[in-house]
Structure formats: C-alpha cells, structure tokens
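Next up: the structures, one after another.
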Structure 1
Amino acid sequence: MTIKECQTVELSTPSGPMRTHVWRPAAEGRYPGIIFYSEIFQITAPIGRTAALIAGHGYIVAAPEIYHEFEPAGRVLAYDSAGADRGNELKKEKELSALDGDARAVLDFLKADPGCSGKLGALGICIGGHLSFRAAMTNSEVQASACFYATDLHTATLCKTGDDTLARAGEIEGEMLMVWGRQDPHVPVEGRRKIYDVLGEKGINFTWHEFNGQHAFLRDEGLRYDPALALQGYAMTLELFHRRLT
C-alpha cells in the first residue's frame with residue numbers, strides 16, 4: 001500500500017525532548033505500531049527506506065533519534081570513520097535508564113495514536129537490534145521483535161555503566177526474531193552462542209537465523225549491502241509482524 005510522507009514529532013522523555021520520525025499507510029484504518037531503532041548513525045536515508053518498506057505493508061513505524069540528549073534534532077551521522085567514532089562515543093555516554101525512558105515514550109505515543117490498533121512490535125539494526133531486544137524485555141506489550149545483528153548484547157557493554165539486557169532476557173513475553181551475519185566481527189561466533197544459549201535456557205519463544213553476511217548487510221548503501229539477504233530478512237520480519245500483530 002502507499003504511505004504518507006514521513007512526519008516528525010517531538011516526544012517528551014525523562015532525558016529531554018526526542019524527535020521521532022513516523023511513517024504510516026496512506027489509507028484510513030487502524031494498524032499495528034512498530035518502534036524502529038536505527039544504527040548508531042541515527043535516521044539516515046537507508047533507515048528511512050527500511051521504515052517506509054515496513055509501513056507500506058500496513059504498519060505505523062516510529063523511529064526515535066537515539067542520541068537526542070547529545071545532538072541537535074535532525075542530526076544524521078555520516079557513514080564514515082568520523083560518524084562511526086561519534087556514534088560509538090555517544091553509545092557510551094547514554095544512560096541505561098534513558099534508553100528505557102525513550103522506549104516507553106515511543107510506545108505510549110503509538111498506543112495513543114488514533115490510527116494504531118494497539119498491537120505493538122519492535123525492529124532494530126546494529127545497536128538498534130540490542131534496543132529492540134531491550135524494548136521487548138522491558139515492555140510486555142511488545143509482542144514481536146526483530147533484532148538484526150544486535151551489538152553489545154553478548155558483552156553487556158551498552159552505555160557507560162554496561163547493561164543487564166541479556167541477564168534479564170527471561171522477562172521477554174513476546175516472540176523474538178534474531179538475525180546475524182557470520183562474517184560480522186562485532187558479534188563473533190562465541191557471542192552468538194552465548195545469546196542463543198541464554199534464550200534457550202530462559203524458554204524464550206524465538207527463531208534464529210545466521211547468514212553468510214557481514215555487519216550491515218541490510219543497509220542498502222555501501223559495500224557490505226547484500227540485497228538477497230536483505231530481502232530474506234525483510235520477509236522474515238514481515239512474516240513475524242503479520243502473524244503476531246495483525
């Protein structure tokens with residue numbers, strides 16, 4: 001289906017105002033809401049195209065600017081060494097409680113939207129994969145979460161003080177889709193095994209997919225992009241959302 005032009009809203013969070021980008025179907029109706037977490041570069045053009053793709057399948061997609069405390073509203077970090085350094089620096093500055101407050105603000109926004117059916121899911125890429133995992137862990141109404149090559153999950157090194165995300169995985173009530181690239185240096189095989197074992201031990205409802213792909217294989221920009229794997233990833237994500245949220 002066709003979608004409306006992306007809109008922006010300013011949401012109040014415990015750590016300050018947060019610009020959030022929203023894509024939605026053009027047709028009138030009530031649709032499930034998806035909180036969509038970007039990479040460390042914030043709301044880049046590839047992230048916008050991914051959000052539009054999901055929205056065009058019948059979802060309201062809300063993508064917050066994850067570094068809103070530190071960068072001006074609308075700031076996009078470049079896909080280069082300087083942008084990566086800045087994104088990784090801010091990742092260490094962010095407070096864990098602020099991440100949880102951000103998630104709560106977006107989910108409350110979606111639930112209050114007249115066009116939202118009340119069904120909620122999460123999607124995330126890179127650091128966003130970790131954040132979508134955490135959103136499902138801290139918010140029971142998130143009934144489906146797709147996490148692409150979630151960084152820092154196996155090391156518990158998100159934020160300046162570290163994180164308890166994987167340790168609290170047993171709190172997840174929804175279904176999880178975990179997607180990885182075997183050639184991703186950020187989450188080596190030992191890290192993937194650790195995450196897999198914890199999810200199994202905690203009895204989480206999850207599916208697990210490993211592809212011969214590099215970190216950022218989903219991003220339709222740069223040499224690591226793999227269109228065939230991206231299509232498979234989107235298909236699996238939409239299958240999960242259609243089955244659990246519609």
Structure 2
Amino acid sequence: MPDRSERGNDETGKMTAEDELREYLGDYVTENKREKIAAVLAERTRHVTIMLENIYRPHNASACLRSCDCLGVQDVHIVEGENQYRANEDIALGASKWLSLHRYHQTESALETMKRRGYQIVATTPNENGYRPCNLPLDKPVAILFGTEEEGLSETALKVADSTMKLPMHGFTQSYNISVTVAIALSRLAERIRESELDWRLSEAEKNELTLEFYRRIVKRHDLLEEKFWEER
C-alpha cells in the first residue's frame with residue numbers, strides 16, 4: 001500500500017501540535033467550508049493515482065485535473081521533461097487547489113517514486129492484449145500512466161510498466177483526446193473501488209494532513225497566523 005505514516009494524535013490519544021495548529025487555522029475557515037472539506041476527504045483515494053507524461057496543451061492539462069478532483073483521486077504525478085505542464089484555471093475550475101501535484105523532470109524518478117510507494121504501474125496503450133478498465137486488477141494500488149497527445153507514452157514508461165490498459169473503442173477513430181481518456185478510465189476505476197471491499201479511503205492521518213494543507217490554501221496570510229500560533233503556544 002502507499003506510505004501512510006501516522007500523524008496526528010500520539011499514542012496516548014493526546015492532541016499533537018499539528019492537531020492544535022489545524023484547529024487553530026480552522027477557526028478562520030467558515031463552518032460550511034470545513035464541513036465540505038471533511039465530506040470530500042471522506043471520499044478521496046490514493047488507491048488509484050495517475051502520471052501525466054509531458055502533457056502540454058493547457059486545455060487537456062486542466063481537464064485532467066478537473067476529472068481527478070471530481071472522481072476523488074487525490075494525487076497526480078506530472079512529468080515535465082520536455083513540456084511544461086500549464087493548467088488553464090477557467091477549465092480546471094480551481095481543481096489544482098484541492099489536489100496533491102507531484103512534479104518531476106524525468107519519467108524515471110516519477111516511476112521510482114510510485115514503485116517505492118507500492119503502486120503497480122499500468123501504461124495506457126492501444127495494445128489489444130492489455131487489460132480494460134473493467135477487468136484491471138485492483139487488489140493492489142495502481143498508477144495509470146498517460147502520455148502526450150500525439151505520441152503517447154515514452155519507451156521508458158512502457159518498459160517499466162507492469163501491465164497495460166486499453167480503452168474500448170468501436171468507431172472509425174481509434175483514439176480519444178487525452179483528457180477524455182483520463183476521465184473514462186478513472187470513472188470506471190473509481191466506480192469499481194467504491195463498489196469493492198478494498199481499503200481504498202485515506203487514513204485518518206492523511207485526512208488530517210490534507211485538512212491542514214487545505215486550510216493553509218484557504219486562509220489568507222496563514223503564515224503570519226502560524227507564527228502567532230507558535231509564539232503563543
């Protein structure tokens with residue numbers, strides 16, 4: 001499983017400094033927003049993650065993030081070896097604010113990180129012998145790799161992948177737009193894990209950590225408030 005090192009309450013059940021800081025910043029967040037964050041994090045997952053390799057069109061980059069947020073996928077791994085990943089916020093609708101974006105300059109380092117966290121690497125390709133979203137094994141966490149709009153995944157990504165996955169297509173055109181590919185694949189996989197008995201949700205420690213991070217993104221000049229917190233503690 002992905003690394004889930006415990007944070008938050010210590011072994012005695014007492015509040016840690018991080019717990020206190022989270023509650024402190026939470027006082028500067030509206031009740032509705034706090035409840036919304038809690039509800040969203042209750043449905044977030046790291047059992048499925050994606051890697052986007054050298055995606056450069058802002059429209060596609062933004063739509064991919066929006067799909068991840070809507071479908072509850074918390075982590076997005078972005079390789080910018082050849083193309084800078086630029087999101088158009090008019091399309092993303094602020095999705096990047098609620099996601100954990102991990103950026104890399106090389107595909108190798110991205111794949112090493114995901115392997116180290118226990119992910120099975122799955123490359124999306126036109127390979128007819130690969131899995132489909134409906135039968136891809138999900139007993140272990142999976143990282144789905146998506147390549148550039150024109151060329152697909154690099155040879156490095158294909159070589160390291162543990163398996164491949166293809167989306168069913170029945171028309172004359174044999175390729176989806178990359179953002180559509182991400183949406184279709186994640187929609188089916190997200191549905192499957194939610195219907196399963198897998199332990200796909202975030203741990204309490206992960207939810208606490210992300211809650212603090214989200215509060216920091218919401219509260220203006222949170223850095224000054226945190227300085228005050230530590231001075232008064």
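Each reported figure results from applying straightforward, stated rules to the coordinates on display, with no laboratory input. Just so it is clear, the structure is predicted and the values come from calculations on it, not from any experiment. Cβ atoms are built from the backbone, for glycine too; each structure is taken alone.
When helix-only ellipticity at 222 nm (-39500 (n - 2.57) for each DSSP H run of 4 or more, over all residues; to 500) is calculated, the result is -11000; to which of the structures 1, 2 does this value belong?
1
When relative contact order in percent (Cα under 8 Å, 6 or more apart) is calculated, the result is 17; to which of the structures 1, 2 does this value belong?
Working: 1: 17; 2: 28.
The correct label is 1.
Here mean count of other Cβ atoms within 10 Å over residues 44-51 has been calculated and equals 23.4, so which of 1, 2 was it run on?
That value comes from structure 2.
Can you say which of 1, 2 returns 1.09 when Cα Rg over 2.2 N^0.38 Å is computed? Don't jump to the answer; show the numbers that get you there.
Numbers: 1: 0.92; 2: 1.09.
Structure of origin is 2.
For distance in nm of label points 7 Å out along Cα→Cβ at positions 20 and 140, which structure out of 1, 2 has the highest calculated value?
On the way: 1: 2.1; 2: 4.2.
Largest calculated value belongs to 2.
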